Structure P
């Protein structure tokens, strides 16, 4: 198919080339030979009268014209995929689709088992890829690299739809045999203690609870940091340290580890967990199914914690 003398199939090649910045990797992504991919790049260069990708040392870098085209090309392909190419129905029991969810380890541990159980009950043959959250997950959503984001309200993009999933409060956990586990965890004992904290890997945001701790002017003595929410409680075992974590996660881990839960001695607003998807994919039957499954998983989660 051509539009203004441009073979629209070349847009798929251009998208892959600009993402991979490598002819060989783009060829793998497109399931083409390197010579066919090189030929596509040559035709694109001729059409746009621009080199598009130039060799800089051992890497290929986009020209200014290519940088200006990248988001526009991705947007066109995403519109085609979400309208013309979208299947009218979705049957999870026969689908080979791969859903990419950008989701924290906390949400995987708390909600993931319920989601997987419900998918298995439907004999789901589609694949769920749980991917680590990155510095700008909204960018990946915009480019169609993520099907769904599961992140706290306030970190979502204003450009795309979102729905609330569930709420979680914060509690403190301490080692069961520690001195700090005896009696009330007062504000003074909390401030004096050593703290294990979560520092998001490769993101521009603090963890949700750290934002509120800082808002109240509390300076914690950090003795260890980790990139994983789920690791925090285990890192305080055998110490007098404290970890401030999501209540659902604390309850889950306290059942398996020598931990005790304590109310947080400062007011931390509960976190509202939300899911967000691309505006072009609101009517995508597969994503409609997945969003419904997540809501059902939340209902099952809440029932499991009553």
Structure Q
């Protein structure tokens, strides 16, 4: 009996070794990605201990004294943190919605183009902004909307009065959403375009025979065809709802409205890095973000499965 069990185990190891050897080149290809995530994602998780410590740089993470949940209490008692939390939820939620609608709409419009060269040219144009940093984009925005910028100069030339757009927090939020669509809609449409390319063409041919219009084909064939992909991407994006775009907010913001438009990431930057708060406070906020994001992903995934859709877990 024991010999049979040992023999089975050996066969399992032999089969695994053969599969491993046959896939050695594929494994080598993903090795850099594995090393990247180990170094930059898993090893730094050791620093989560700072959320429960009174961190002293000279003592290091392990030797700093424990302080329990004091860092969390300190954060949650700060009204400015809850303002940043509210801003983060609003910006993150709206970005998910407009990002989804913008990417799907762009993909649908591109998919309906029949001239291949025109389609590729337009796709290149709408995708290009994704590769611009927010430093560059914010420079464009300031050139347009500054008090002496192009928009105010045009208003002045038409007989109106100059307006300090960048000092208006309500205008700032609209600017955040508009610039995010302009920058990311084209890039987000790539996955949907790839999904649309996989929809069987005989469905469109049958619809043509039945006399369906383009809008009817989009509604009854294209949208149902990309639905599983859209739900999968939506579930994954929900986990980042509390990461509302640090680079964007930091570069588009200014001292006149900074306190009113802070998000969690910029709050950490100004208080725990630039300011006098300890690194433990920043780590506590980061851990809080991660827990909320994980809970949201699990919740949305369960809702999607309850509705009969495919989840990610």
Structure R
């Protein structure tokens, strides 16, 4: 390699870094298919293009708020009702853009012979810990069918292990999501999916950060939103390449990733504006009431303070 070229490149890097240093930000996510555009934005250099030095950390939803509270991460992706839980329990954070809506990507798997949700009374259901999306979604489905969490025995298992355990013959039912729900879809002899977000539209994901980060880094927050929307544009323009990058992160082929992604809808800038103007408010109110009812939170926080939509404009 030409030593002069190496020296010139290094000199350029040094001189440039002082003028426009990238803003560091750590983001906590899970392997959920809906969060994949964040991985795409990092791997395709979109975050870097927007002046961000992003590190993505896979952290279970049950402990993601602890990482926020400790400062290990400054931002996270999670479901709308989870932000309510975090804020109610002393971990302040604001949602700044919507990422996706589940259209069948989250569901409840049951054994052969269980014809309807009401048949689960007295049976064992695998679901993540209280305060997580699968646990909340289980409570939501049960309530809509005249049952409560007291009518079933909940075994706490993360979505991946829950799906694997189900196809291995453990538990009467399991709450999981894509890409793990495809494990159940591929094993019809073990059971079937009795309910999804097509039946109960109660899973929608947003991206948010701590108030401290947003106040100190408004331009970076705007860059995070812009990067996400640019990642969606890349998916539309070069789906094959995008699915390859996103699938690799969750150990799926581009084809399998595409199958998982077909059960959700990523939300662009226009969809964000419509969501926060209407559905966000009605869903948050209903979700908060259920969270109080099942004992996850003691009181509903001020829902108006949990979002800042200025970054999606």
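Readers should treat all values here as calculations from the given coordinates under stated rules, not as data from a laboratory. Quick caveat, the model's predicted, so the values are computed rather than measured. Cβ atoms are built from the backbone, for glycine too; each structure is taken alone.
If Cα extents along the principal axes in Å is computed to be 94, 75, 38, which of P, Q, R is the source?
Derived from the structure labelled Q.
Assign the value -13500, calculated as helix-only ellipticity at 222 nm (-39500 (n - 2.57) for each DSSP H run of 4 or more, over all residues; to 500), to the correct structure from P, Q, R.
R
Using distance in nm of label points 7 Å out along Cα→Cβ at positions 163 and 291 for the comparison, can you identify which of P, Q, R gives the largest number?
Answer by largest value of distance in nm of label points 7 Å out along Cα→Cβ at positions 163 and 291: Q.
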